[in-house]
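What follows is calculated from the coordinates using simple rules that are stated; it is not laboratory data. As the structure is a computational prediction, the values presented were derived from the model and not from experiment. Cβ atoms are built from the backbone, for glycine too; each structure is taken alone.
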Structure 1
Amino acid sequence: MDGTVLEGVPSAPSSLLGFVSLFVTKFASPSRPTLTQQPTCRHSSFEQRKQTRERLRLLGQSAFSAEEVQQHNTPEDCWIVVDGKVHDVSGFDHPGGDVVFSYAGQDASEVFATMHKSQVVARKLLKAYCIGELVGANQAPLLKDFHAMKQSFAEQGLLDANPIYYTRKCLELVGMVGTSLYLLFAYSSSLPALLASSLLMAIFIFQCGWACHDFHHNQIFKRVFPNELVGAIILNIGMGGSTHWWKTKHNQHHATPNKMTENNQATDPDIDTVPLIAWSENLMKQVQASGRSIIIIQHIVMWPLLFVAYINWLYKSVGHLMYQPAISTKQRRIEIGAIAFHHVWLNACIFGALGFTWQAAAYWMIAHTISGFLTSFIFVQSHNGMEIYTDDKDFVTAQLVSTRNIHPGLFMDWFCGGLNYQIEHHLIPTMPRHSFSRARPRIMELCARHGLPYESCSLTESTIKVYKTLAHVGHAAKSA
């Protein structure tokens, strides 16, 4: 057997039926969260923190070294450092999911400041968990320069959204779905019109993904609630996806892009795709050599798999809402109701206009497969084929070594929803997409000053790099 085989990772199938079954089991079926996804001490965390504070008070200790903080590095016993203050967040029911535990035992100052739009509210909440101060640690020059750069961006207004720009973006979505439905009902007997309508519906769903992404990163409004509300409307009703599922997964991705553990398990959920796709030789070691039949040809099979990505996300959303215990009953009911409404309005339009015919089935398939392909095709360009690491890097370095930009342009900026500026977005997720081009030169300068990579290439070059990475790992799987 080559490498470490992780429990719970299924082997590759030996038939087409087995392949479909594996896809449903691994990626599409609702699954209950594992212990690694959910800390086991949520209900006792308050009492545990109270006992910790009392013990420290009796010891007269209010200052800690970095080595002491590093010892508390699990979800059940989690200390983090923010701006020189040590906080005990053991078992904390974090609004953004379990991402807070990704920095257990570490300095989370930059990721905390970067990921929270409302610093006043976030810091007020965090203050209740403070147990003392960090001593003997100095901020690295890179992080000092990064912090100064962010401050200058804020002073220049680059973190403030342009309401006209985002009004136009929302009107684009209304125009797309409106035109699509008009063609569907007015020209239901015309195959070219139905094709145009289904493609427009696919592009509407595709672009909804970028819009809700901006809102859920709190890029538009200064307050969190209106961002969450509009983002949920677009994601739940426009796309049929779960807000809680997306935020939990996406926040973890931002905190630990392309990171894996020393025993070859993905920390970043976006690279947790074994045994279908392995993004590195180490990730491939999750399965035995005899179970790598798909990985051997993954550079071929991945691209058609992208067509079912959106359908997979729909299933994952429902599964998350059904089985994730961290979701409140109120949010669970609201999201399930909103997602049900999405399926009602979309299917009522399609089958109401076309009946239960092959044209209706083809329309539904085009809308769902093309939107999924386009979205996931952009996703794989941003990080795949970049460094996959196991060590605890600082926030800025982690983003830069694992992230790739696609050269900007009028069409590419629209097509990618601004995520062709993936480096800028990962460094400052709350920055609105229309500011990326202005921030780009300063970030390139920061990278050059500190000897860090800033990878940017064309979409064609990026696709070739992704293909070569898949082929390289596939060849290694075949040779093992």
Structure 2
Amino acid sequence: MADTNWQDFPDGAPQAADIYVAMRGAGGVNSTMAQMAAFAAANAGDGAVAAPGMAFASDPDTGIYRQAPNVMGFVAGGTERLRVGSYGASIQSGSFGIGIVPNARLHVYNAGFVSAIIEGDGTSQTQLIFKGNTATNIFNQDSTPILFTNPSGEIMRLSADRNVGIGTGSPGDKLHVHKSNADHFLKVSTNAATYACQVNIDRGSTNQTYIGASAGSTGIGIFSNENLPIAFSNNGFQTRLVIESGGHTRPGGDNLYALGGPSFRWTGVHAATGSINTSDELAKREIGSIPEEWLDAWGAVDWVRYKFRDAVEAKGDGARWHVGLIAQRVRDAFAEAGLDALAIGLLCYDKWEEQREPVYEEQVVDTATVVVGQAGTGIVGPDGAEIMRDVTEEQDVRGRVQVGERVTLEAGDRWGLRYDECQAMEAAWQRRELARKDALIADLANRLAALEAA
């Protein structure tokens, strides 16, 4: 039979049903096109990157070659781009794009929502590992936030203006941490007291302030390596208390703030010397002698001994005796003389309202739809795997709810004395009484001398 060209067949190109005859000696072998293609694939040479074993007639440096046992390489333009083996697949050079011609090592594009899923079997951790870098950069090319989420919602975000928000969708500063309807703590910890556990406030290489516990310390503190004071402020950065660089403690302004209050008293003050009170003449006006009626009224005041009620309740008979004055008795002694001890400044009277604070309980405040697993849909996807769907359930969201109030301070009032002024009044009264006695003694002495001279 004479050779015939494909173009001389009535139907032109070869057909799948064609039978091909291979002459072998005196006989022959019939083969279909599929059998010939399978034979060619099974017996193709390994090839190389420059000349793949399976290539194209018009593009001989593009195709597939056998790189090693059970490993094949995909070549384009004489360069291996993708390698597939029993271990999986790897990109050898260039970039890999899904849905787009890539302009990065890995470029994924979709017209709608885009996601990449890293899924484990539920028995071990799932990780995204960066290795061999001088720096790792998570870069958002658009001026939009970078969000970190889980099935319960957003966990953290990096805003377009480079603020970090945890629990808030609109961080107002470099770090903004928020928690709704619950107690809120920012925790800094270490595993042993031998290590420092501090927050470092850095204003430059030599300007360091630390808040926390130093190494080996059992307490907390504020530490600074600067020769500057440490100030405590509130209400629009008004300074209330200052620790000077030399260790002295002072109020934030002169003659502005009290130490304690009528319903918030210190139990005691331990000092090496007494307090120093302003007595500069330039700070005073209407300076004059103490009126006699004041001294007369003071003469009716009795010094007494007493025990404090709270001390008796706590210690019983072991409560100590004290010596002093009773404020109401000072008030009454001056009132009987037609004088107001409050106007004189011996006496103090303070009254305060009841103070309350809210009482909270943890309760269910909302519900949230939470993904708890996945289930099959019965639909097979393009990759041959079943398309899965999320399995969700409604879970309670718990938070703190105010359920009432409790009294933290009962309403009350309290009388008090300025003991330094009371002692000054006592000294003035005693000085007058001594002067009167001295005058009486002098008069008696003169009379005695006159009688002796008669």
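Comparison across structures 1, 2 (criterion: relative contact order in percent (Cα under 8 Å, 6 or more apart)) gives the highest value for 1.
Which structure, out of 1, 2, was P(r) over Cα pairs in 10 Å bins from 0, in percent calculated from, if the result is 4, 18, 28, 28, 16, 5, 1, 0, 0? Structure 1 accounts for this read-out. Structures 1, 2 were shown, and distance in nm of label points 7 Å out along Cα→Cβ at positions 210 and 434 at 1.4 was computed from 1.
Among the shown structures 1, 2, from which was the value -17500 of helix-only ellipticity at 222 nm (-39500 (n - 2.57) for each DSSP H run of 4 or more, over all residues; to 500) calculated? So the calculation was done on 1.
Quick check on the output: 1.4 is distance in nm of label points 7 Å out along Cα→Cβ at positions 226 and 242, derived from one of 1, 2. Which one produced it? For distance in nm of label points 7 Å out along Cα→Cβ at positions 226 and 242, the value 1.4 is produced by structure 2. Once FRET efficiency 1/(1 + (r/R0)^6) of positions 162 and 442 (r between Cβ atoms, R0 = 35 Å, to 0.05) is evaluated on every structure in 1, 2, the highest one turns out to be 1. A value of 43, 16, 16 was derived for Cα extents along the principal axes in Å, for residues 290-345 alone; which structure in 1, 2 was it taken from? Traced to structure 2.
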